[in-house]
Structure 1
């Protein structure tokens, strides 16, 4: 059986914590490819979509760079996908943050905003690499 030599691809959609994610893979011994090339996304062994930013801006950038359809095709292939924060949220049908923007799923759950029920606002936990 031949080894799969296709790369782990980190999707560069013009926003997100790409450099931190790339560094984490490199420290672990991997050599990921950071790209916005739709063909590289389609041919990836595994796909990573990092995230920092607004849902609507992310989806607009995925369309602008021609990445929406290749990511959908990749997801349907059953290969490993790692969505970090926003990269996971875009798998849903939409987000209350950008109610007019459709996510990658045509139906199903939406990403909802946190509702603070106490007068003391608590911070939302974040992971920084």
Structure 2
């Protein structure tokens, strides 16, 4: 009985840990995408200010080149995080299913004891 409760607590903790991990990855992806969008706006403003939109032009603004590289890195990082998110979601689903199974077993076990409290405990019989 005690070990079953401990197991349920452990599984609940793991499910919550996976849920937090998924939420953290989702927030990082959103932040990276927001930063990339901000950089796009800054690049466009710099190109407008300088009047040069061709990145291969010799007078293309250095800030725009650096911001463009940073934006590309953020987009690549967000894509990698999306792969991690898929894996984290799979782990979360697996942990949730394990918890559901264990809770169902615990309820069934508790239901058996509650259904007939007068029944004597089962003992092993030798044949």
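Just so you know, all these numbers are worked out from the coordinates, no wet-lab data involved. Here the structure is a predicted model, which is why all the values come from computation and not from measurement. Cβ atoms are built from the backbone, for glycine too; each structure is taken alone.
If distance in nm of label points 7 Å out along Cα→Cβ at positions 51 and 83 computes to 0.6, which of 1, 2 did it come from? Going label by label, the one that fits is 1. Comparing 1, 2, where is distance in nm of label points 7 Å out along Cα→Cβ at positions 67 and 99 highest? Going through 1, 2 one by one, distance in nm of label points 7 Å out along Cα→Cβ at positions 67 and 99 is largest in 2. Taking distance in nm of label points 7 Å out along Cα→Cβ at positions 43 and 107 as the measure, the highest value among 1, 2 is held by 2. Taking mean projected area of the Cα convex hull in nm² as the criterion, the top-ranked structure out of 1, 2 is 2, with the highest value.
Tell me which structure, out of 1, 2, gives 22 once relative contact order in percent (Cα under 8 Å, 6 or more apart) is calculated. This value belongs to structure 1. When helix-only ellipticity at 222 nm (-39500 (n - 2.57) for each DSSP H run of 4 or more, over all residues; to 500) is computed for each of 1, 2, the one that comes out at -30500 is 2. Of the structures labelled 1, 2, which one yields 0.65 when FRET efficiency 1/(1 + (r/R0)^6) of positions 35 and 59 (r between Cβ atoms, R0 = 30 Å, to 0.05) is computed from its coordinates? Traced to structure 2.
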